[in-house]
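FYI, it's all coordinate maths here, none of it is from the lab. Because the structure is a prediction, the values reported are computed rather than measured. Cβ atoms are built from the backbone, for glycine too; each structure is taken alone.
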Structure 1
Amino acid sequence: MRIADTNWMQIEERVKRDNRCVLPIGSTEQHGYLSLCVDMILSEKVAIDASEPLGVPVYPAVPYGTTPYYADFPGTVTLRLTTYIALIEDILESLYRSGFRRIVVVNGHGGNGPIMGFLKEWMSRRTDAKVKFHEWWKAPKTWAKTMEIDREASHASWMENFPWTRIPGVEMPKTKKPLVDMVRMQTSNPAEVRQLIGDGNYHGLYQRPDEEVLALWKVAVEETRGVIEQGWN
């Protein structure tokens, strides 16, 4: 259930019965030939698809994250870590004030990982609240399915290429990209990162058959649903 499809009175009544909600977080950054908003699109959609039969409210995805290494790719937006933590804190405080006590943060961007420490700090202050941090694409069952389909999977490759992350009219390369130098990338500045990775894909095929990626999506939705539904005690 999307928060966008509710009003404040409905939420006030709902939290009396069920104090769960979902906050998707993503990023606006280069994804090769795919949408700049891949991480936002996927975190929000997996959250909505997963929560639909549960009726748990899903907030709009936070569209920006921390991605300084892609800063030289046009269209990318990156926040300072201090800014991002402050933003997430303000959102959590608003959710708490609304009555939500069980919050699932569905993350779609690896660069947002540093907020995990902050979430634990926030729960130490709001001791009656619980927050789960779910990185949907690398959750155990989802990642196992990815590896079952094709072990060469990476940022901006086939594993993020779904019908809803493609740009109409944009053709995908047919070749398989070799693995970029990941060790070198760790010490590269934004200009060097752009030169090193070229079109943005780290390695692997750019696209696989829809029947395969939709099978992957099914696993991701079911695994995310389990996180929302279970394990709160």
Structure 2
Amino acid sequence: MASLELLGFGSTGWGALLILATLMTLAVTATALAIGAVLGAIVAGAKLSGNPFLVALGNVYTTVFRGVPELLIIYLIYFGGSSAVTAIGKAMGFEGFLGLPSFAAGALAVGIISGSYQAEVFRGAFLAISKGELEAASAIGMHRAMRFRRIIMPQVLRLAIPGLGNVWQLSLKDSALISVTGLAELMRTSQVAAGSTRQYFLFFIAGGCLYLILTSLSDRIFNGAERRANRSMPASAMGQA
């Protein structure tokens, strides 16, 4: 009974805070995925450009941010960025420590990590497009912008959905690491609730269940999006994809 009260929405319950923390986790993950999509598209374009310098830069980006531990990147962005902002502030006459907002720093860090994976997802999706379609578009005189808008982008997005679903799940779990910045997302709130009540098992299990709910719902959403995107495709084409 006491456990139900602690997880409830009464004056002594943590239910409302856990729900708000879950929404914060979703907000961080969605923002990070959007940042990663922009970075991933740019890096994928660089790796597909054929320019040796751009290809090398793209390879460095994906190798570094997929190989370095996520927590280290979060530390570098949050604490290193705060130190840089403080130094700039002092040069401009401001006194004291100027820290980066936890949400912005966390979303940026997870977004940079996400971008390194999304770059490979977009690159693989582009390479999976039938070369015959691109050649046919060029043969009828379709200019590059129209070819990108009508052929490349729709197919890349369709083919990338399964991979983006995996990247979303990865970012969702990486968002737990942002708790080191003090942001009240799900992991941080679970820790605070466990420490305040000494009910560590209860609140960590509750936090784990909320993460499982998020990942399960995410799976359903991405699977539904994939089915919707492929509904006009013949079965043979879907098998090849």
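If semi-axes √(5λ) of the Cα gyration tensor in Å, for residues 28-99 alone is calculated from each of 1, 2, which structure is the one that comes out at 31, 15, 12? Please report the intermediate quantities before stating the final value.
Numbers: 1: 25, 19, 6; 2: 31, 15, 12.
So the calculation was done on 2.
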**Prompt:** For which of the structures 1, 2 does the calculation of distance in nm of label points 7 Å out along Cα→Cβ at positions 20 and 92 return 3.0?
**Reply:** 2
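Output the label of whichever structure in 1, 2 has the greatest value of distance in nm of label points 7 Å out along Cα→Cβ at positions 68 and 164.
On the way: 1: 3.3; 2: 2.7.
Once distance in nm of label points 7 Å out along Cα→Cβ at positions 68 and 164 is worked out for each structure, 1 has the highest.
I have -24500 for helix-only ellipticity at 222 nm (-39500 (n - 2.57) for each DSSP H run of 4 or more, over all residues; to 500), calculated from one of the structures 1, 2. Which structure is it? Before the final figure, lay out each step's value.
Values: 1: -12500; 2: -24500.
So the calculation was done on 2.
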**Prompt:** For structures 1, 2, which has the highest computed value of percent of Cα pairs over 35 Å apart?
**Reply:** 2
**Message:** When distance in nm of label points 7 Å out along Cα→Cβ at positions 12 and 196 is compared over structures 1, 2, which one is greatest?
**Reply:** 1
